[in-house]
Structure I
Amino acid sequence: MTSQITKPKSLCILRLSAIGDVCHAVAMVQQIQRQYPDLPITWIIGKVEASLLADLPGVDFVIFDKRAGWKGYQALKEQLKGRKFDILLHMQVALRASIASLFIPAKIKIGFDKQRAKEGQWLFTNHKISAQTKPHVLDGFLAFAQEIGVKITPPTWFMPMTEQDRLWASKQLLTKKPVAVISPAASKAERNWHIQGYAEIADYLAEQGFYVVLCGGPTAIEQQLANNIIAQAQSEIKNLVGKTTLKQLLCVLDIAHLVIAPDTGPAHMAVTVGTPVVGLYAHSNPLRTGPYLYQKYVVNYYQQAIETQHKKSLSELPWGVRAKGSDLMANITIAQVKEKIALLIADHYPSLKNKQ
C-alpha cells in the first residue's frame, strides 16, 4: 500500500494533545519538511499545545477546542471550509479526534495499524501505517512520515523561541552556576515522586554546585507541591511553578544543564532543546514514553511493577500496558536518582567536580 502514495501536494496532520506527544510530532513534521520543503502543512491541534508550537516554520495551525463540545466540531468545519488535502495523518486514537477527522476533507486518511488503532480509529481511516514491534511513541509517529515516502533519519528539533521569551528566562536565571530544573508534577498525581525525594535531590544538586529551579503549571496542586518541596529542602530553590508560559518554560529548559522529571510534558520539551533528562518512571514503560534521547538516565521501576502485578515477564505483556497503583513511585529511591544524576554529569559535564 505504501507504494500507492506519491508525494502529496497538501498535507493535514491531526494531533491535538498532549504536550509530550506534540513535541514528538514536531520531529516527524520537520523530517517531512526536510524532504518536501515546499509542501503546505496544516496541523489540527489543541489550544494549549498550539501556544507552545506557535511560529513553527512552515506550519499552519488550526486550533480545535475539545472543551467546546459540538461547537468545537462546527468551528473546525468552518475553519476548513473550502480546503482539500491530499493526505491526512490521523495521529490520535481518541474518539473525539476521530470524530474531528470527519470534518477534514482528505483523499487519503492514514491511521495507526489495526493493533494500535484503538477506540475504533481504524473505522475512520482508509490507509494504515506499518505495524511496529515495541516502538517509542516518537518512532510510531515517524512511521506516518515513512508512509508518505519520507526517508527516516535520527530525529532532530527546531523549536521557535522569541528573543523576548529568551530574555525573560535569562533574567530569572541570573547565576554563574549550572542550572538544574526539577519539574515535579505529572498530569496525574500518582505519577509524581514524593516530596522528601524531590527535596533531598534539590539539596544534592545544590551540593554539586547547581542553581536549582522548580517549574510547572499554575494549578493549585502543583503550586502546593512546589511549596512543600521548598519547605522541606535545606538549600535555596528558585520557584517558577505557575509563573511561566509554555514558551518561557521552553526557554528555561533550553538554558538548563539538566532536568529531573517524572512522566510529564516538560521532560519531552527538554529533549527538543537538547537538555539531558533524568526521568522517573513507574507507571508507564519509558522505552515507549520516556525522554527519547536520554533513556540512559531513566530511573525505571516500571518493569518490576508490571511484572509483579501481572505475574508475567515484560516480554509476555502487551506493549504499552500501564502499571496501576497510587504508591508505585515511592519505590524509586533517592540513591537511584543520585546515581543517574552522577552518570549524567560525568557524561555531559565532566568538568563539574562530583562531591558525592
Structure II
Amino acid sequence: MTEQHIKLGHGSGGVLTRRLIEDTLLRFFTSAHLAALPDSAWVEMGSSRVAFTTDSYVVDPIFFPGSDIGELAIFGTVNDLAVVGAIPRFISCALIIEEGLPTCDLETVLDSMSKAAATADVEVVTGDTKVVPKGKADRIFINTAGVGILPEGPSPPGGHPERGDVIMVSGPVGDHGAAVLSRREGLNLDSPVVSDCAPLTDAAQAVIRNASRVPFMRDVTRGGLATVLNEATQEGAPGILLNETSIPVREEVRSICEVLGLDALYLACEGRLVAIVDAESAPTVVEALRDVPGAAESCAIGEVSARYAGKVVLQTLLGARRLLQMLSGEQLPRIC
C-alpha cells in the first residue's frame, strides 16, 4: 500500500525505500534498465557500453571523523560504478548551498572533492550550483552522476547465487555509520572510530578477475551489511547463512552500538564491498583482496544455503541462529 506521506525511513535504503521505489517510482519510469533496480546501469551508446549512475549526499554533519561530504560524494559515486564492474572515468557535481554557509567550509568540501577525484582517477567534467535561502536546506547538499567504462577481461557481476557460493566482505563493517553517529551525538571516545570512506575500484576488479563467477557484488552503504545481503536473495532462491564470528567489526564500533542499542550489521559503510563468489575461487579472491590497499582485513563470512530459501540468517556467537531482515524504518537518518 502506498504511504500518504513521505517519512525519513523512505530514505533508509531498507524496506520503506524498496516500497517507495516499487509502489510509486516505477509506476512512472518503465525503462528496462531500471527494472532490475541497479545502483549503476549498463547502457549501450553506439558500439560502446558504459555504466551510468547518480546519487545525492545530504549527510549530517558535513564534516565527520575521517572524511566529509565532499570526499563522500566522489567515492560514493565511484563505488556504485566499481561494483558493477566498471572503471569510473567522469563525474558531474551539482551543489545546493544554503545561504550563510561559510566560504571556508565550501572550500574545504571542494578541496576534499578534488583530492578524492585524483585518488580515484576520475575527472569532474560538468556541474551546477544553486543557492537557497537560509533555513531552506542544511548547509550543503551534493548531487553527482558518474560514467564508467567496461574494461577488457571477465564479464561484470551478475547471475544467480548457487548453493555453496561464498560470501565475503572487504573489511570491517559499520565504520562510517559509527563515525557519523559519534560526531552527531558528541560522543567522546578514547579511541575514536573514523569513516571508512574510500574508493573500491581496485577491490572490485580484484574480485572480478580472480573469481570464476560473481553473481552478486555491492558496496555496503545505507542499511548496512544485513540489508544489502537481503538484496542478494529472494523468495524461492537459496538463502544466506552468515557466521557472526567471521564478520569483522571494530571494537570501537561494537562499543558505540552497545551504548546506543544499535546493530553494527545495519550500520553503513562507505569503503567496503560485499561479494558472492563460487566456492572454488573464494580462497584466491580473498588473497587477492588482501593485497589491495585498504582491504587487508577481507574475509569470507558465510555461504549460500538452500536451507534458508529467500532469507538471510546469522549464526550468532552463542551458536543460535537468527533472521536478519532488511532494515525497517530509519536506524540513522542522513548517513550519506
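Couple of notes before you dig in:
- Given 25 for percent of Cα pairs over 18 Å apart, for residues 89-144 alone, calculated: source structure among I, II: I
- Which of I, II yields 30, 15, 13 [semi-axes √(5λ) of the Cα gyration tensor in Å, for residues 33-160 alone, calculated]: II
- Structure (I, II) behind the derived value 0.35 of FRET efficiency 1/(1 + (r/R0)^6) of positions 121 and 193 (r between Cβ atoms, R0 = 30 Å, to 0.05): I
- A value of 36, 23, 19 for semi-axes √(5λ) of the Cα gyration tensor in Å, calculated from one of I, II, originates in structure I.
- With FRET efficiency 1/(1 + (r/R0)^6) of positions 129 and 265 (r between Cβ atoms, R0 = 41 Å, to 0.05) derived as 0.95, matching label from I, II: I
- Which of I, II yields 24 [relative contact order in percent (Cα under 8 Å, 6 or more apart), calculated]: II
- With helix-only ellipticity at 222 nm (-39500 (n - 2.57) for each DSSP H run of 4 or more, over all residues; to 500) derived as -11000, matching label from I, II: I
- Structure with the greatest value (metric distance in nm of label points 7 Å out along Cα→Cβ at positions 25 and 97, set I, II): II
Every number here is computed from the coordinates shown, using simple stated rules; none is lab data. From a predicted model like this one, the values you see are computed outputs, not experimental measurements. Cβ atoms are built from the backbone, for glycine too; each structure is taken alone.
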